[in-house]
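Peer 1: In the part that follows, the structures are each spelled out as structure tokens.
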Structure 1
Amino acid sequence: MAPFSQKTESLTVTSLRSLMELASLVNSSLDPAEVRRLAVEAVPRCVGADAASLLLLDDETGELYFEAASGVKGQCLKEVRLRPGEGIAGWVARKGGAVIVDDVKSDHRFAADVDRFTGYETRNMIVAPVATKEKVWGVLQVLNKQSGNFTDDDLELVQALADQVAIAIENASMYQEMRLTFLGVTTALAEALEQRDPYTGGHTRRVHEYSVLIASHLGLPQDEMDTLRLAAIMHDIGKIGVSDQVLRKPGRLNEEEFREMSRHPEVGVDIIEHLPQLAQVVPGVLYHHEQYDGTGYPHKRQAENIPLHARIIGVADAFDAMTSDRPYRKALGFDVAFAELERCAGQQFDPQLVEIFKHAWLEGELQQPAKEE
């Protein structure tokens, strides 16, 4: 792949400015779907075209599928897949190098069935590979120049943008992979900690699921959802500092033992603070045992002064505690646990979150989890 500077040196000032704006757009997000959407929405404006589409390569089948498409027929393309090498797009994915096709109907490579399926009439097009040194991700198609034919400048611009899209997709994919790996490792560590207490098997996983279920109804942005996920997974990490005598006691705790157990949110924060990247996780971990009426711990915060993530985790944590076996009682039924949440709404729990959780549960948005042996 030629260096970016070499690819753009012959572009006009206007085209270069457009390219820089588009590159800024597609590199402004680490959400792969957002990167793809931004690319296909922006590029037609840049070259005066009617529509654009991004086709990605299915690693297992070698087929190309329409991941994102602009224009009035764009949604129809979601059902279309091109066999390996099929169409001009398939040819470019195999051979590499951007092409201009001035009259698609006279080109033997053209997949006319796609137009017949969508009812869209393609006259001319630019197709450019979306590829990095390591991988061909797919192709970027730009369709129907609105005035005349596509030019060599258009070709250079589309290829340069396709290169930027490839880098953005690769970066976003790497970020997603690292994010999932980190969540997996964090979950594994939290579940390993649970092995100290035979009565809390699966607790971390269930609190995480319940917390995400509640938060999904609040319209939180993706980065805040990711923070909540981590906070829910790590909410009890401070129990590593609680003695086995207290943690595994087969009965209710006395006052001194309860004081030791009550320090686990602050111990958890002491652990997390060694990783500055997890600073946003701290409120959910530190305050998940605060109560809505101000009688919780460690700082007796009240109502809206308790961070939202902590209020969410507090509901999820209490529900799982009630519906799990304990040394001093058997698990409560789900209906009984929800009745208890409602009874304590406004005192121990945020009433809005209790209502959201119960409604989502009754709507079947989360399968009732099986308890682990």
Structure 2
Amino acid sequence: MAHKKTIPICIPNITGNEQRNLTECIDTKFVSSVGKFVTDFEKQLEFHSGFKNACAVNSGTSALSLALHNVGASHNDLVIIPDYTFIATANAVAHCGATPWILDISSKNLNLDLEKLRSAIDNNCEIKGQNWFHKETGQRIAAIVPVFALGNSCDAKELNNIYEDYSIPVIVDAAGALGVMPNNQKLGNLNVTCITISFNGNKTFTSGGGGAILTNDSSFFNSCKHTSTTARTGYEYTHDEIGFNHRMTNLQAAVGCAQLERYHEFVDKKLYIHNFYQNNIFLSGVGSMHESIDSSRWISYILFNKDTNINFENLYSYAQNKGIELRPFWVPMHMQEPFKNCVKEDLDVSKSLFQKVCTLPSSTGITDEEISYTVSSINTFLEDHVH
């Protein structure tokens, strides 16, 4: 199979009613943060996620920053995050004036290791009044931000217990996880402060940009929505607190509404792609695809074994020559220049696994011919270089 262009990792599928909705925005002149599509988008998010409240904003990073602001994360606080995440997670903490406390991940799902989280709090923190404080630095623990890496859920029961046992706000960075069903239940069944979603162009559902805060806490939702619109109190330009200009635009929501009309189609296609790779790439003794976890399968990937003797530069170069985009994924936070000096715990798993993640073409518009070609090419490389 010859390709004139590369089969990409993940590009948007905008073959539905996006153009129709955008034309309506232009015709009616509702292109900014007021318009019917913003409201409709939030209602659809509530329906599909199972959360009672959705606040649509202009990016996933804004969703994280806004959520942290509204749980009171501030200067000199610590916020617990996993080492293995996109830098937006750490950036959002810094935007509030707080500092990340970087913890290790689990090899089971590439997410924050919840057992190590418990140990870190129990061994390094003490409770004063209603808050936990880091003994060595004296900083308050303002929030915990688990990340659903590549769409993978943490164990829902364990995550709920964390919130119940420590009473520290839990903000789940579920940027690419819309569609996951933890323990076969909707996301809204999680007992957390909120989750945040991204609608960037590479996500399963896109609005070109955009994000959302989903929560069952009505008071928290009202605070997020109020501060997302400059904390304006009425028609006049009066404001009762420091706010942000983070509200999603009607143009973004118009695209998002067209995307969510195809919710089940896109979710099912992501699972189909993952299952196709899992059933046809010969990984025996080489790696796995985390087959037995709850995941939206936003991006399918191979996690190669620690001792697998493979030259990844050769793999990626080989794939590029075949017209296939294969890529590594995130670089851990402890290696990022802005966060090298943050408080951190033992990071052995993150350090050993991040270079072993190889992401695979996962666009909802990928054809059977393209995915079969990708599988065949990877199997040929593995046969020649590993097996």
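Every read-out reported here was derived from the displayed coordinates using simple, explicitly stated rules and does not represent laboratory data. Every value quoted in this text rests on a predicted model; they were computed, and no experiment measured them. Cβ atoms are built from the backbone, for glycine too; each structure is taken alone.
Peer 1: Among the shown structures 1, 2, from which was the value -11000 of helix-only ellipticity at 222 nm (-39500 (n - 2.57) for each DSSP H run of 4 or more, over all residues; to 500) calculated?
Peer 2: Values: 1: -15500; 2: -11000.
Working through the options, I get structure 2.
Peer 1: For the read-out distance in nm of label points 7 Å out along Cα→Cβ at positions 229 and 365, a value of 3.4 was computed from one structure; give its label from 1, 2. Could you put the intermediate results ahead of the total?
Peer 2: Details: 1: 1.7; 2: 3.4.
It must be structure 2, since only it matches.
Peer 1: Also, quick follow-up: Out of 1, 2, which one gives 25 for relative contact order in percent (Cα under 8 Å, 6 or more apart) as computed from the coordinates? Mind dumping the intermediate values first?
Peer 2: Numbers: 1: 12; 2: 25.
Label of the originating structure: 2.
Peer 1: Taking mean projected area of the Cα convex hull in nm² as the criterion, which structure among 1, 2 has the greatest value?
Peer 2: Values: 1: 22.8; 2: 19.8.
Largest calculated value belongs to 1.
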